[in-house]
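None of the figures in this text is laboratory data; all of them are computed from the coordinates on show. Here the structure is a predicted model, which means the values were calculated and not measured. Cβ atoms are built from the backbone, for glycine too; each structure is taken alone.
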Structure I
Amino acid sequence: MTIEEHARTQTGLLLGRLALQVNRAAKSCDEDAVHDLRVSIRRLNRCLRVFSQFYPDGSWKKIRRRLKTLMEAAGPVRDMDIAMEFLAEMGVGKRSTLVHRLAESQRAARRELEGEVRSWKERGFAKKWRTTLGLNGVQKA
């Protein structure tokens, strides 16, 4: 297998994994789904950058910009998940003003992320990106 074939195979696998995580997050943006979504975004993003020479006409740049928007929507949700865990570990009660305010912000951020992932799912991003990146002949995950 050549490096180009490997790059295309890995890209296809990571794109498939991202699609799976977007679908999962569209159903439930729970803590695990958000974490796994962010991991899949980071991995695909890195793959696109490392293997950029194997994609047609800089197509990877636009996709990385789109990934950034999804990561920006997921970031605050994950940050607040971690903050809530930290506060609980520190013994801050669930009825505290701080926890209450953070929970409100967390719900709002989660709703925003839910809308974003539903939009991605409805647009069928993975199929379009497979075409854009020239991966149509590459086996799907």
Structure II
Amino acid sequence: MERVILKPMDFNKLKIAVRNNRGKEIIFSSKDDELNRKVLEKLDVSGILISLEGRKDYMKQRNSGFNQVMAKIAKKNNIFIGINFDELVNSKEKNKIISRLKQNIFLCNKNNVQMKFILGKEKKDIYDLKSLGLVLGMPTWMIKNIL
């Protein structure tokens, strides 16, 4: 199945873009948490790619751009959460990204939401990605459909 990644734009233009790409795997990518939630609730997308880089953490909490409310909506609408592999490999602040990713994995596991790696320029073998997922804390049911 062909994969289309949509970037943030006006919500009405986004609805038209989703309508024009029916029959394809549509993934939405944005740094705006409110827009991500609106897309989760209202649009027919296959997945959400949450950017973990460039976020400011709170005093006693990580800002991963994903919470339990969004996890429940994603479960209800059968939407997977994407992990940007290029962002993970090429980041200067890997420790923060990995900790935010672990938090998202915990939330997805608790709410039975599928997570998948989205590969860009960096290519890896399926076995390497599965082992990375296990190290990050993904359960085996999530590892089965990691790509």
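In table form, for the structure just shown:
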quantity: Origin of the derived value -27500 (helix-only ellipticity at 222 nm (-39500 (n - 2.57) for each DSSP H run of 4 or more, over all residues; to 500); candidates I, II); calculated: I
quantity: Identity of the structure behind 13.2 (criterion: Kirkwood radius over Cα pairs in Å, for residues 46-93 alone, calculated), options I, II; calculated: I
quantity: Test item: relative contact order in percent (Cα under 8 Å, 6 or more apart) calculated as 18, pick one of I, II; calculated: II
quantity: Identity of the structure behind 3.8 (criterion: distance in nm of label points 7 Å out along Cα→Cβ at positions 38 and 126, calculated), options I, II; calculated: II
quantity: If distance in nm of label points 7 Å out along Cα→Cβ at positions 86 and 102 is computed and equals 0.8, the structure in I, II; calculated: I
quantity: Mean projected area of the Cα convex hull in nm², for residues 22-77 alone - highest-scoring structure of I, II; calculated: II
